[in-house]
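Only the coordinates and a few stated rules stand behind these numbers; no lab work does. As the structure is a computational prediction, the values presented were derived from the model and not from experiment. Cβ atoms are built from the backbone, for glycine too; each structure is taken alone.
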Structure 1
Amino acid sequence: MSNGAKALIDTLTNVGVDTCFTNPGTSEMHFVAALDSSDMRAVLCLFEGVATGAADGYARMADKPAATLLHLGCGLGNGLANLHNARKARVPMINIIGDHATYHTQYDAQLQSDIETVARNCSSWVRTSASTGQLADDAVEAHTVAVGPPAQISTLILPADVSWGDGTKTAAPVAVEPPPAAGDGVLESIASALNSGKKTALLLGGRVLREEGLRNASRIAEKTGAKLFCEVFPTRLQRGAGVPHVERIAYFAEMASVQLDEFENLILVDAKAPVSFFAYPDKKSYLVPEHCTLHNLVEPEQDALKSLHALVELVAASNTPPVLPGLDRPKLPDGKLTGAKVCQAIAALLPENAIISDEAQTSGVKLPAFTANAPKHDLLTLTGGAIGQGIPVAVGAAVACPDRPVLALAGDGSAMYTNQALWTMVNEDLDVTVIIFNNRSYAILNVELERVGAEGAGMKAKSQLDLSEPPIDFTALARSMGMPATSVSTAMGFNKALENAIREPGPHLIEAIVPNEFKGLKLKALPHVMGALDSVPAPLAKALKKKIAP
């Protein structure tokens with residue numbers, strides 16, 4: 001017989017959860033003590049948002065859940081932004097949240113809070129374990145819900161006396177039936193749309209953005225003439241040489257409308273219908289054209305890969321070869337450094353089988369174009385839009401895939417949300433190169449200030465988007481946590497710094513001093529150009545979209 005904490009950890013490892021990203025407090029000390037007699041890997045994070053973001057990155061690359069260990073409702077609250085991103089990414093995760101002992105809650109102590117209410121913001125399953133004897137079974141149920149289908153976030157709240165109590169056993173995993181494919185009627189309807197002769201596009205998401213799914217989607221596209229798109233912020237997109245190319249839906253709604261306007265059928269494959277990130281005066285929120293019929297291949301609980309394979313057979317595309325791009329790196333850039341040149345250098349030097357965690361914001365707008373024919377790699381993006389994800393997600397990806405190099409791309413503003421992740425990279429000796437695009441601004445908000453039509457914005461308003469005074473020294477910040485770091489402002493300097501970081505395994509930080517991608521007349525003109533996209537000829541609209549966001 002074990003105490004609750006020991007039984008919980010052993011049950012989690014029994015069901016395959018062997019990694020826990022931790023930021024513990026007093027209520028979790030019995031769990032912490034039990035780690036020493038377990039096979040669970042524990043990764044210390046200095047902020048809860050790092051722990052939750054790392055668990056997200058781990059799940060994206062390992063295809064199974066990690067656990068987080070957080071302290072009470074306050075700790076869970078600190079991790080909510082990246083739990084939101086993980087929920088939008090549709091990844092599995094199990095949160096273990098320590099709580100006061102059951103008999104202590106009546107006193108409303110200083111850290112007492114309603115943890116269940118906080119957890120429901122981002123969790124599909126929430127339970128407070130009522131007894132030590134029930135704890136192991138609760139853990140199995142949390143895991144069963146997390147792995148799905150569909151993959152979800154489970155939160156198990158662990159009162160301190162349930163954790164330290166004796167008299168329980170571990171539990172075994174529950175057998176889960178494999179998910180079904182789409183029904184015959186749905187498959188036949190979508191095959192009919194693909195063969196109708198009407199302009200048709202497939203919008204891909206989730207599991208079908210791996211190589212197998214992309215190859216099957218490419219077969220369908222080549223056989224039927226359909227166009228392939230993917231979600232604006234995919235959870236995990238495999239791309240590069242040897243992997244079929246898929247065009248991402250644009251972030252800006254006006255540009256997404258240009259991409260979709262010509263289609264009469266839009267087929268969702270493990271994806272949601274595209275909508276604008278925000279509401280804007282006199283602009284559309286729902287981006288599927290009025291003349292376009294929407295089709296949905298799979299429900300969340302169905303197997304998207306099986307369904308896509310069945311669709312390949314139904315449209316007689318099994319023997320149609322997919323289009324596989326060859327390797328074609330750009331040359332190394334020179335001259336003064338810009339965000340675009342950083343992206344160019346990354347594509348020129350990217351190692352084979354790398355993982356890119358991309359939160360470069362406006363500075364990374366050219367990254368998809370430059371890396372389209374780079375060596376094969378995985379791209380992890382900002383699924384929920386809550387900034388501060390990129391560097392923690394890289395931590396989790398590196399823990400899940402220790403044999404693969406990881407690049408974490410972050411804007412200076414977003415990097416400051418979770419810079420504590422640098423310490424974990426050093427502490428765990430993770431092979432992550434962090435690239436900070438330092439334009440000393442919340443640049444995307446300068447764009448949005450122009451787009452939303454807010455009037456009267458002067459110096460006080462614009463100072464809320466300015467990070468120049470005092471300037472943030474990211475190299476000093478990184479070195480304070482034991483990470484080698486360098487700051488560069490020329491393309492040649494960046495090329496050398498990235499070559500060195502790739503050559504030497506382990507954590508590195510490169511601060512790239514770059515100008516804003518959108519400033520001055522370009523910034524002022526951008527809303528007017530985008531506002532005109534629906535009134536100019538389609539070829540010109542497409543050319544303008546490609547120029548701004550290729």
Structure 2
Amino acid sequence: MNGLAILLIAAVALVAAYFVYGRFLERKWGIDPNKKTPAYEFEDGVDYVPAKPSVVFGHEFASIAGAGPINGPILAAPFGWLPVLLWILFGGVFFGAVQDFAAMYASVKNKGKTIGYIIEQYIGKTGKRLFLLFVWLFSILVVAAFADIVAGTFAGFNAQGAEIEANAAVATTSLMFILFAVIMGLFIKKAQPTGVVSGAAAVLSLIICVSLGMAFPIYVSKTFWLYLVFAYVFIASITPVWLLLQPRDYLNSFLLIAMIAAAFVGVVFDMPAMNIPVFTGFKVGNNYLFPILFVTVACGAVSGFHSLVASGTASKQVENERHILPISFGAMLVECLLAVISLITVGAITIGGKLPDGVVTPPQIFATAIAGFLTRLGLPESIIFTLITLAVSAFALTSLDSVARVGRLAFQELFTEDSGKQSPLSKLLSNKHIATLLTLIFGYLLAIIGYATIWPLFGAANQLLAALALISCAVFLKKTKRQGAMLWAPMFIMLAVTFTALVFTIKNKGGLLLGGGFKFEADGLQLVFAILLLILGIMVAVSGIKKLAEKSQ
């Protein structure tokens with residue numbers, strides 16, 4: 001089977017899933033298009049800011065996609081393209097999209113609050129605190145992984161010291177994006193333009209940014225960019241959403257959708273062969289299909305991080321309840337399509353079981369393949385490669401500052417007392433600047449060991465977070481007399497997957513500790529995080545499942 005057949009099958013399946021299963025969930029749970037949403041009810045100009053559905057979709061999609069749907073399927077490809085494809089489609093529809101819709105729906109119905117608040121309301125305060133601590137630890141992992149990916153796509157020199165023109169152009173363009181995002185934010189806030197006008201302004205801004213990036217590339221080392229990325233994320237996570245987060249994600253969404261459309265067209269016309277096996281076995285090297293395939297594909301099928309974006313930032317911007325399904329369920333299905341394209345790229349450029357020389361990281365594989373597809377249509381390879389690399393970087397950067405904000409909010413909420421009275425220490429730790437700084441310091445310590453080292457742990461934590469989000473949403477649906485049975489199977493399956501993966505990590509790192517070869521800066525941090533995540537995950541899961549098992553009052 002070639003890549004075109006795989007892509008068409010996936011596209012038809014995902015479109016059908018939206019109109020059949022998505023609409024089914026919407027009817028079962030119910031929406032009220034006449035009810036005032038939290039964006040209007042609690043509008044504060046910082047986090048609660050009503051926005052047009054296209055803008056919120058842009059924020060949601062750009063934030064949740066990140067580098068996950070590009071990295072995950074490529075890293076999981078050694079198991080064969082068929083199991084990866086099946087998990088992307090089946091998991092994306094019945095696990096990922098359901099979780100995203102449920103999380104945003106529950107949040108909008110609960111004052112735009114986070115999953116942590118929902119746990120407090122329907123499970124208990126102890127469960128909420130445990131969950132918030134889990135979210136904070138998870139946010140650190142995401143910050144570390146994506147910061148390293150972004151810095152890598154900005155690095156102007158390779159390991160041998162040679163200049164990388166595409167990366168340098170991407171770096172300049174990304175800096176311009178930030179500047180133009182602020183201008184766009186002020187324009188939308190003050191002028192209140194129509195969707196057509198704001199869209200045209202966004203496209204024009206993208207053209208200017210890309211042109212400047214190509215004309216004035218910045219050649220700086222990866223280490224320098226890592227420092228600068230963390231400085232930017234600190235500022236972005238405490239800035240009002242309308243000034244930077246909303247408009248930057250809106251700008252990026254045009255670039256990202258354009259990249260997916262270009263990749264789609266490239267596959268259609270090139271019809272690439274899948275030069276990797278259909279299925280290689282239940283064990284590849286030291287990795288087992290269960291649970292490694294599921295935690296490696298990660299965001300391409302289901303991601304707990306999505307529930308944090310859906311309930312932490314996007315739900316506070318929804319204008320009308322009827323927009324919840326296309327923003328949440330729809331964005332996840334588009335991400336699944338991207339994951340399928342990513343899988344096709346690694347199959348297309350693999351020759352004789354090997355990748356081309358110098359093409360080793362998933363972003364390089366993705367960019368090289370898509371550039372190859374489009375070059376055969378007559379487009380210049382250097383420009384296409386730069387644009388694809390830019391889009392991959394934009395994915396990661398949008399997720400990066402979103403998750404830093406989510407981590408900051410979780411840490412603040414962890415030390416905020418319901419009574420309003422706080423001790424001096426709690427008051428200090430709940431300060432947004434201190435909370436952001438602590439989140440980023442630990443993220444930096446993990447980032448310096450590289451995303452490839454922590455990706456399996458990130459995947460396991462991400463999927464466990466999805467299981468916990470599904471549990472909390474299932475309890476909410478039960479307590480509010482809504483049908484939630486469709487969440488139960490995904491919930492228990494993801495618990496089994498993630499607990500197994502974390503136990504594998506603990507066993508592996510523990511073996512290194514006892515047998516030698518243990519490195520604290522890499523293995524030690526992973527071991528500590530795996531143990532903490534496993535303990536917290538079990539405690540939150542037990543609390544939630546007890547509530548689900550209670551008889552309805």
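Upon calculation of helix-only ellipticity at 222 nm (-39500 (n - 2.57) for each DSSP H run of 4 or more, over all residues; to 500) from the atomic coordinates, which of the structures 1, 2 produces -11000? Corresponding structure: 1.
Here distance in nm of label points 7 Å out along Cα→Cβ at positions 29 and 437 was derived from just one of the structures 1, 2, and that gives 4.6; the source is 1.
Match the computed value 6.0 of distance in nm of label points 7 Å out along Cα→Cβ at positions 37 and 373 to one of the structures 1, 2, and report its label. Please report the intermediate quantities before stating the final value.
Numbers: 1: 6.0; 2: 3.2.
Computing distance in nm of label points 7 Å out along Cα→Cβ at positions 37 and 373 on every structure in 1, 2 gives 6.0 only for 1.
Please state which of the structures 1, 2 yields 15.1 when mean count of other Cβ atoms within 10 Å over residues 13-20 is computed from it. The value was obtained from structure 2. Calculated for structures 1, 2, mean count of other Cβ atoms within 10 Å over residues 365-372 is largest in 2.
Looking just at volume of the Cα convex hull per residue in Å³, which of the labels 1, 2 belongs to the structure with the highest value? Intermediate values should be presented prior to the final figure.
On the way: 1: 161; 2: 147.
Greatest value across 1, 2: structure 1.
Which structure, out of 1, 2, was percent of Cα pairs over 22 Å apart, for residues 397-524 alone derived from, given a value of 42? Derived from 1, not from the others.
Structures 1, 2 were compared on relative contact order in percent (Cα under 8 Å, 6 or more apart), and the highest value belongs to 2. One of 1, 2 was used to compute mean count of other Cβ atoms within 10 Å over residues 205-212, and the answer was 17.2. Which one was it? Comparing all candidates, it corresponds to 2.
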